[in-house]
Structure 1
Amino acid sequence: MAAESQFNKIRNALRGKKTTISEIVREPTAGGIVFRRDKKGGVEILLFQDSRDRWSIPKGHIEPGESAQQTAKREIGEEVGLKDVEVLGWLGKVHFRYRRLEKLVLMTTQIYLVRPIGNSDNLQKEDWMKDVKWFKIHDALEVIEYEDIGKLMLLAMKRIRQENL
């Protein structure tokens, strides 16, 4: 009976029928606005493109026993292949919410300013991603999917300029 109930929930979701929200789930996540300087001294921001063509920053779930800063470094390594990075500071947090069948997921993402150490050209995207690449800052602001992350990119740019990073 339980399997049939789960089957019906999935079938209804695929048909576009909304199921009643029966649970609220909080998911803490962390990520980074990764930047570098190009040969002319301009700022570039690293973004990835997901399977739905949305451009975003590397981020993921905080594992048990892991700090948000550790998560940001780990996720950057896993998602885009930059294993050697320096976290320069916290920029802020972004709140997302979405439905996952009968659950309402409330995600809070801690965002850090991050700079790669050494070679930053050898990017490696995960299989579920369409692309990963460096953008000039104004281009990154044009393509970023989430407005709140765009606002933190502007804050990052201000900090990069003020601190001559």
Structure 2
Amino acid sequence: MTFVSSFASPAASRALPDQAVIWRVVKTYGHDEGLSCTFRQWQATHSHCRFLHGYALAFRFSFATAALDDRGWCIDFGGLKPLRAWLHEMFDHTLLAASDDPHLAALRALEAQGLVQLRVLPAIGCEAFAAHAYSWTSDFLARETGQRVWLESVAVSEHAGNTATFTPGTREP
């Protein structure tokens, strides 16, 4: 027995003839995912953020496509296991440091002693983490979907009060 849904026809008929239909889905990895990392923002000399501190980060990925796959999906959420593994590799019980941190050598010494799992990034903070996750995930999507699916944005939260979103190619007035 074949089930035929009528959801696609009304949506398609509501689109203007010269408009493309875009499907959007969101995948989240919440604060309970265990992405607990430590970092410092050494340039925040006016703030306690210059000290080592940590959060259980949360990530929100917004995906989009103009063409659903043969199952009628934008993206197979089960196919995002490599993304989850990468998030854990980068942010689970790790120490994140900026490549220009003046104390990077001391942090590398902690790693050499087996005291930390150091990850060095060009910049540190939710904004930088969102941009880094965007870059990795965009490359992953291009390989896995042949660019059928694209990443619209990545949001990273330290907690419910602080979130940064990276959306490329957009400019707010």
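We did not get these values from a lab; they are worked out from the coordinates using the rules stated. Just so it is clear, the structure is predicted and the values come from calculations on it, not from any experiment. Cβ atoms are built from the backbone, for glycine too; each structure is taken alone.
A few remarks follow.
- Value 10.6, calculated as mean count of other Cβ atoms within 10 Å over residues 45-52, assigned to which of 1, 2: 2
- Kirkwood radius over Cα pairs in Å - highest-scoring structure of 1, 2: 2
- Per distance in nm of label points 7 Å out along Cα→Cβ at positions 93 and 109, the highest-valued of structures 1, 2: 2
- In this comparison of 1, 2, the computed figure 23 for relative contact order in percent (Cα under 8 Å, 6 or more apart) is attributed to 2.
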